[in-house]
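Alright, structures below, take your time with them.
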Structure I
Amino acid sequence: MKLLRLKPEVYEYYRTKVKGNKDISYDQACKKLTRNVQCATELEPRNDFEKEIGNKAYLYGNLFIVVRKGRVVYLKNHSKLKSKHGWYFDAKKYITLSNELGIVS
């Protein structure tokens, strides 16, 4: 499975704003966000421009993730988000992907 890459500011945001990732390496962050996108709900593009430039938006729990051409270009942790927009946690898929990607707990 090809890993997603992260913009430097996305990596820094992930380390500082997503609980439990303060000391995570870039490689592990790529693996975790790749897994999260695979387990996420894909959202419809908000407009034609986003569709045209190839943005794909995902919701994984409280994380809003935008991917363009194999790279996470935007990440937002909505820690107080009440609605999950149809997302549900698939524990079996999560564990399988974690093992495949060699994610360190």
Structure II
Amino acid sequence: MAMETITSTDDFKALVTEVTSQEGYREPVAFGIARVDRGQKNAEKVLQANFGLINWKENFGSAAVFIKALEEAKCDVDFSGSEFVATINDNFVQNAMAAFA
């Protein structure tokens, strides 16, 4: 399923409210998207993560859009832990871009 393109500020605010009102939702302290380098012998081992930008106690609307894009990409977002890591795909990117188009 794909997110509809957000065309107004009110639509964006409604999307953010929809996400933040979910049961268990917690406002993130920090969030970002990273490119990871994996090991050659063991591809499951992450050697490092490079973040273009880390959002620290800011841009909570963007975090809500990313959460919604993950959910639309059939990723089960777990709010119970101290951190959440997900592998993103083209579906996530298309959904997230629809909100910012």
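Say we calculate mean count of other Cβ atoms within 10 Å over residues 35-42 for every structure; which of I, II gives the highest result?
Max of mean count of other Cβ atoms within 10 Å over residues 35-42: I.
Upon calculation of relative contact order in percent (Cα under 8 Å, 6 or more apart) from the atomic coordinates, which of the structures I, II produces 37? Before the final figure, lay out each step's value.
Details: I: 28; II: 37.
For relative contact order in percent (Cα under 8 Å, 6 or more apart), the value 37 is produced by structure II.
Which of I, II yields 1.00 for FRET efficiency 1/(1 + (r/R0)^6) of positions 3 and 27 (r between Cβ atoms, R0 = 25 Å, to 0.05), as computed?
The structure behind it is I.
Using mean projected area of the Cα convex hull in nm², single out the structure from I, II with the greatest value. Could the numbers behind the result be given before it?
Working: I: 6.7; II: 7.1.
Top value of mean projected area of the Cα convex hull in nm², among I, II, belongs to structure II.
Laboratory data are not the source of any read-out in this text; all were calculated from the coordinates shown. None of the values given here were measured: they were computed from a predicted structure. Cβ atoms are built from the backbone, for glycine too; each structure is taken alone.
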